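Once you scroll down, you'll see the structures, which are given as structure tokens.
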Structure 1
Amino acid sequence: MTRRETLERLAREARPYLGRLSVAMFLGTLAGLSNLVAPWGFKELINHVLTPKRSPDLHVLWVVLGAIFAAMVLGAAATYGQSYLTAWSGQRMIAKMRVRLFERVLRLPLAEFDKWRPGELIARFSNDLQLMTDAVSISVPQLVQNTVTFVSSLAFMAVIDWRLTLTLAIVSPVVSLAVSRFQKLISASTLRTQQRIADLSASLTETLHGQRIVKAFGREGYEAERFSRRTDELFGTYMKLTQFIQTQPLVLSVLIVTAIVGIIGLSVYEVVVTRRLNIGQIFEYWGLLVNLINPMNRFAAFVGDISKALVGAGRVYEILDLPVERQESDGAGHLGKVDGRLAFENVCFSYGAGDPSAIDGLDAVIEAGQIVALVGPSGAGKTTIVNLVPRFYEPQSGRITLDGVDIATLRLSELRAAIGIVPQEAQLFRGTVTENIRYGRLDATDEQVRAAAREANAEEFVLSLPDGYATQVGERGARFSGGERQRISIARAILRDPRILILDEATSALDSHSEALIEQALDRLLPGRTTLIIAHRLSTIRRAHKILYIEGGRMLETGTHAELLSRGGFYARLYQSQFG
């Protein structure tokens, strides 16, 4: 996205705040013009009080002092009002963008989401939006005020003596060229710096989430060295950005000082030799020149901040422009009452163009209320199959039907409302036990939450907690064991009361006591529901009405446990290798 496109989009974002921004612009203009009063006052004091042709006029002294005092107070008040209104409008706009960014990440198709590391997405929320926040809160208000001061001072200087002011016009093209060049360098360097920050954030996130693996393999030193290397890369990139940012005002200062020295020399010549200016006028001119110098010195910083903000905005728009999950097709129908019959009809799926097929011509029928176990070696496509049912991914060809209706034609919200998922690794969110169970159905009462916990055999440990159901679960449920987290996850599924249930072997990584409790909970949960289970344990396999043996993305065998054993085929050999 080009800078111009980014600016145009930001302008459209700012339209709802046009009223406040207009008032802010007026106040900024007022604050900028207030800086002209002091140079005028100096001229009046010198000509009428300090070096008068006759006697000093003290009335002028009081008028000038009152005018300068009023201008300073008015300028300060206008600056406050402008800064507040600009910051309010900018922060509100960024707050809405932050919410939109979060919603867009939530609604990304999983195929798109999987392309991004969590740290990269977090960097968009933190660093990139922070660049925009700094610009709208500080740089933009000051840029407006300084621009007004600069333009108005330059105009009055031209009125006083256009010959002197022409000296600045000679330097202006050189200054403009320098600013333009540095702006490009700063933008490119900012982009590289933000990418390095994203890499560092991603590395940090991955390492913290994989802390147990790091310790188990004794890789603390390796991870520290890798983090240090990425920190050094960020340091180098950031210092290059700092070099550009700090060099820009240095170069501009040399150019400006050169012009100022020339102006001072010429102005003295105008007073002493040509006598086109009097002493009061020359002091007024120098006062306006001071007004000119401050904005010129600060323009570089403002332009640098705004350039960085545009880079941040472009990176935010990069996420906002990503596709969202297809919610419904044209003429999408309502799901209605769900029986739960699933049918896969010649379904083919691959994760990316050029990738091998993860599912290749799958044909299978799962009757309503059946418990079906998906069995096969690792990487066979079992997880991919169950992910196609809630439309986490869309098949490239073929179709999946629910009660005879192609799920691609159903409203996504209604389809997923009919499905419950219990993953192998239970995912809990920061909050209370009640809030985590209620995640399955947000309008559930406290009694319904407790009933679901009892059904999931979770209440036995929940009531023993210091705060019971109001206990905070901690980050990702860190306070609980794997079995306890899994029982809360099952309670969540029970509360949802889905017609279709997907289980990624809920007991595969648990101790025998937790496994027994969860098996009891599943015995209450599964009857009457169409259930797909990625099976790893014999108890789960024997519970199934039907077994689908999957290998290489294809269904090679189907039948009951006894039928498949009697055939002596793929399933029998896998069973023999696993269970003897």
Structure 2
Amino acid sequence: MVATRTEQPLTIAKISVGAWSFAIRVWLATILALFVSFWLQLESPTTAALTVAVLAEPTRGQALDKAGWRLLATVVGVTASIAITGLFSQARDLILAAFAVWLGVCVFAAKLLDGYRAYAAVLSGYTVAFIATQQLDNPQHVFESGMARGAAIVIGVLSIAVVNTLMFAPDRRSHLVTQLAAIHRRVRLYASAARRGEPGDSTTFLTLLREIVALRPEIASVAPESSGGSIESAAGRSSVVSLIAELQAARSLNSGCARDGDAETEILGRSEVLIRDEQVSQDLLALSSGKWPRRWWRAPLYRSYRIAAESAIRAALWLAITSAFYVWAGWPAASVSLSFVTLMVGLGATTPKPRGFTAIVLVATPIAIALTGMLEFFILDGADDFPLLAIGLAPFVIGAALPIASGNLLWSSLGRTILAFTMLLLAPSNPQTYNPQAFLFTSMFIIAAAALLLAAQTLIPPLSDDERRMQLLAEARRELREPSSKNGETPEEAMFRGASRLGQFLSAGGAEDSEALAEMVSCFDQSAIIRCGGSKPTPPGDGRYDKDLDLPEVT
């Protein structure tokens, strides 16, 4: 047998060419956004540059998908700002209370969503902070401020879309096809072992399930990539649902669920694995060819309203505590610091560990302050020429963007935070202002915001992993006792929703709680058997399967 050598990606300074290309695209888009904002004399060019930093995603589809949700959330946030200030313009305390409630509502919605939809929900919340709370003394300017912010965001979105198109940013679909095909091969290996009667491996099952479920939010990013993106996205959703169905069918056969009866029952179990495998192959073929799948399955997300409500209440209380402190302290620039508190509360709600996210911000902020101070007062040092600004920004923007493309969650979070805070602190304008005192005060208020929020989260801790796991397990038990179909779900869709819940359980540290994990997996198995017991899959083609046939090769 001849050994094959795995082709390694090209690197520059031990960093992949793809990461360098991504970082350069972010820098070029930032420069383009600032140039257009200066040319149009927009009120808030910083927002345009910050939009590019926020939309810095490795693939074109992800950037476009996030941009669409950002635009929609901005409209919702501006509308909420106008409504809140219009109702409570004469009472500052009522505005802050209404704002805390609104942020809680947005966090509640974010916890019921995933991906960029969750981001849009929290963006609708903290947009009010950057518009309404900074205009507490001038509520009549809320509409103007909202329009200026919206115009800058549009410029940022168009800038990154143009740069990604001209520089041929990679699409998400091709990588998604590769990922799903690789997972399909591993699922087939697991199924082949089950058909040979080998002992089941729960670790392999849980790993595959978690990887499949994690692809759900990324599949939506395929839709905006082309005119047929919605078809490809539908095929992607059907593919992950089929993969979960095949994985569960193999597990049932492996664990002996299909062998408790006679030989005919065992043959049916083997046939179901083959049928499910053929369904996955058809869905993957539809995805790669851009055609509608034979079965248009949804990939429903499991939503725990109890967890969402408790997270929302905590977020509202954190904002209320920090607001009360700012009112008591009477700081003249408290509204600026409060805006950063709201930003961190909102973005932290989209992460598994909000307090950990605040700690990362507290670490990244001094780094961003030092880098921005170096750029503004040592490199630029009073320069007003735009080419000098573009050249000066290059190492800082590219250097912060490189960790985002690393794939490491910690480094990516640090890079994204440093990039965004560098834009906020520098506040590019035309002409550029150089005010050391203003820079110092802004830096102090950002650090104070992170420290106060961390103190509030210590006083009222976020929902712990143990609490999330116990709540998910309690809901799984209750659903097993009282099975019900939601929104006309097919058995396969309901199975995927159960897999989504199991994935959330694992994300909350479920692998470390072996007893609870075993019960959670048991609930998933029993629920799948109940839902699929009376609804066997229809064999594609003529449906002739022999129990001695091997699974076909993946092409």
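With mean projected area of the Cα convex hull in nm², for residues 366-421 alone coming out at 3.7, pick the structure among 1, 2 it was computed from. Answer for the origin of the read-out: 2.
In terms of mean count of other Cβ atoms within 10 Å over residues 94-101, the structure with the greatest value among 1, 2 is 2. Any idea which of 1, 2 comes out highest on relative contact order in percent (Cα under 8 Å, 6 or more apart)? Once relative contact order in percent (Cα under 8 Å, 6 or more apart) is worked out for each structure, 2 has the highest. Work out which structure the value 217 belongs to, where volume of the Cα convex hull per residue in Å³ was derived from one of 1, 2. Computing volume of the Cα convex hull per residue in Å³ on every structure in 1, 2 gives 217 only for 1. From which structure (1, 2) was helix-only ellipticity at 222 nm (-39500 (n - 2.57) for each DSSP H run of 4 or more, over all residues; to 500) calculated, if the value obtained is -20500? The read-out comes from structure 1. Out of 1, 2, choose the structure whose coordinates give log10 I(q)/I(0) by the Debye sum over Cα atoms at q = 0.10, 0.15 Å⁻¹, for residues 158-389 alone equal to -0.75, -1.09 when calculated. So the calculation was done on 2.
Every number here is computed from the coordinates shown, using simple stated rules; none is lab data. Values in this document were obtained by computation on a predicted structure and should not be read as measured data. Cβ atoms are built from the backbone, for glycine too; each structure is taken alone.
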